[in-house]
1. For which of I, II does helix-only ellipticity at 222 nm (-39500 (n - 2.57) for each DSSP H run of 4 or more, over all residues; to 500), calculated from the coordinates, equal -8500?
2. For structures I, II, which has the highest computed value of FRET efficiency 1/(1 + (r/R0)^6) of positions 7 and 79 (r between Cβ atoms, R0 = 30 Å, to 0.05)?
3. For structures I, II, which has the highest computed value of relative contact order in percent (Cα under 8 Å, 6 or more apart)?
4. Looking at structures I, II, which one was Cα Rg over 2.2 N^0.38 Å calculated from, given that it came out as 1.12?
5. Given that Kirkwood radius over Cα pairs in Å, for residues 31-70 alone, derived from a single structure, equals 10.4, which label among I, II identifies that structure?
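Rule-based calculations on the coordinates, nothing more; no lab input. Please read all numbers here as calculations on a predicted model, not as lab measurements. Cβ atoms are built from the backbone, for glycine too; each structure is taken alone.
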Structure I
Amino acid sequence: MTITKERKTAVISEYRRSPEDTGSPDVQVAVLTTKINTLTEHLRSHMKDHAGRRGLLMMVSRRRQLLEYVKRSDPQRYLDLIGRLNLRK
C-alpha cells in the first residue's frame, strides 16, 4: 500500500525546485498524490478497508490544503503543478 523508498526518491527528484529541496509544497503534493493513487488502487480491490479509506481522506484533505497554499502564493506554479500531476482544479 505504501510507496517504496526508490519511488519516493524519484518523485522528489522530479518535482524539487533546487538540488537540496525535499520539503517544498510542490514535492509534498507530488508525494501525497503518489500515495493517494496507490491507496486508491488498493481500495478498489479491498472495499471493506475502512481504516485505509479514512487515511485516504486525510491525505486528500492535506493535499488540498497544500494546493490552496501554492495557489495563494504563486498561481502560475499552481497551474503548472496540477498540470504535471493531472489533477482537476
Structure II
Amino acid sequence: MVYHGGKTDGRNVIGIEVNAFEGGFDTAAKQKLFAGFTEAVREAAGLAADELVPVYIVLRDVPPENWGVFGQTISLNDLRHPPENAEPV
C-alpha cells in the first residue's frame, strides 16, 4: 500500500529491487530497464495502455568489491568476458 501522511490511499503497488554492478548501466540503459519492467507488470496485470502502472523500481549500483560469487569477488568485466570454456550458471 502507498501511504501519504500516515494514511493509505488504498492502492496496492509492486516493488521491484534490482542490484547491479556499479557502472553496468548508464542512464539510458536504466530507463530502458525501468520501462521494460513496467510494461511487463502492465501486461501481467491486464492494465490498459493509458492506465498508470503501480510499480516502484529501485536500482542499486553496488560496488564490485561488494559482490561475492562462488566464494570470491567478481567484476563486471568477468561477467562480460567469461572464459571460453565457462559453463552457464
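1. Structure of origin is II.
2. When FRET efficiency 1/(1 + (r/R0)^6) of positions 7 and 79 (r between Cβ atoms, R0 = 30 Å, to 0.05) is computed for each of I, II, structure I gives the biggest number.
3. For this comparison of relative contact order in percent (Cα under 8 Å, 6 or more apart), the top structure is II.
4. Traced to structure I.
5. I
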